[in-house]
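Trainee: Structures incoming, each one as structure tokens.
No lab work stands behind these numbers, since they all come straight from the coordinates. Only a predicted model underlies this, so the values are computations on that prediction, with no experimental measurement involved. Cβ atoms are built from the backbone, for glycine too; each structure is taken alone.
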Structure 1
Amino acid sequence: MAGGREILLYTGFMGNIGVFVPFITKEDVDFFQTLEMHMRQEAPPLAGRDHLMYRSFYAPVKAVIDGDLCEQYNLLPMDKKRAVAQELDRTPAEIQKKIEDMRVLAAF
């Protein structure tokens, strides 16, 4: 989109499509890093592996936040959403809005 944010779009050999979206503010970085940390504890591990070991299989993950994991917040039961939101000093609706804003503003 003309005048929009620059992103890096990639595809994989198995047909997956992904996007790297740079954060604009330090507040967003801190928020999503904390959310990702909480989601590692709340969401079941991928393929039975520890999340960090899975994402860092070939090289250590550095300066990247797993958006797929953060979006799993919307799939949590309400009591877990409230617990994570309380840790982040926000309401569940604010967290869902921030996740949606990041997806929508970067993609469209």
Structure 2
Amino acid sequence: MAEPLRTSAPLSLILLTYVKPLEQVDALLSAHLAWLKQNFEHGSFLVAGRRTPRTGGVILAQGEPGAVERLAATDPFVQGGVATTEVIAFTASLAAPSLADLLG
């Protein structure tokens, strides 16, 4: 059963969409992975993964929407012109028990 959250931490989904062939995306993959790792270590990112099929990625981020948008713009995929981003801010009100501690 879902658990109510008692958090005021702003959350956002960062949706990455590839706009160039996968060969060009893969050329920037190691830099993108280093960027992800750095932002997980800083606590900005909670979950990340590829879209299925592989047309981009999805990142669950925490922080003020403007800060998340600025952070998304620093992704090597975006700076390299192989992906675009859309940032969708939302307020989480329910979560699975396994996520409630992470988000709350």
Structure 3
Amino acid sequence: MAAIGVDFEVVLHGFVFRVSGTSASSPVVAGITALLNEARLRHGKAPLGFVTPFFYHAAAIKAGAFNDIVKGNNGLGFVGFDAIEGWDPVTGLGTPNFVVLLEVALALP
């Protein structure tokens, strides 16, 4: 999975800063996961638990659960991977679409 990781705006003590890297993108994914679990709990359902199977399930059954990233790479010089159509080692499933993921999460028992 991928999430915004460049020029991510954070507010600290009332000041806006731009940060980059997994320190920005990992909390985004954690926040999305927390919101999905919160919605399930509000509907009397159990939390998702280990979420990797859920994300792959959502991608398989519901178009648009993730936004495919097809441009970019993680290479430095000649070493690395390119983003391509479908799953790739750079962006995995793509960026999460919360609205669609929420629909799938609430449809599960």
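Trainee: Can you rank 1, 2, 3 by distance in nm of label points 7 Å out along Cα→Cβ at positions 65 and 89 and just name the one with the largest value?
Mentor: Of structures 1, 2, 3, the maximum of distance in nm of label points 7 Å out along Cα→Cβ at positions 65 and 89 occurs in 3.
Trainee: Here helix-only ellipticity at 222 nm (-39500 (n - 2.57) for each DSSP H run of 4 or more, over all residues; to 500) was calculated and came to -12000; which of the structures 1, 2, 3 was it taken from?
Mentor: Values: 1: -14500; 2: -9500; 3: -12000.
Attributed to the structure labelled 3.
Trainee: Let me ask something else. If mean projected area of the Cα convex hull in nm² is computed to be 6.7, which of 1, 2, 3 is the source?
Mentor: Here the read-out was taken from 2.
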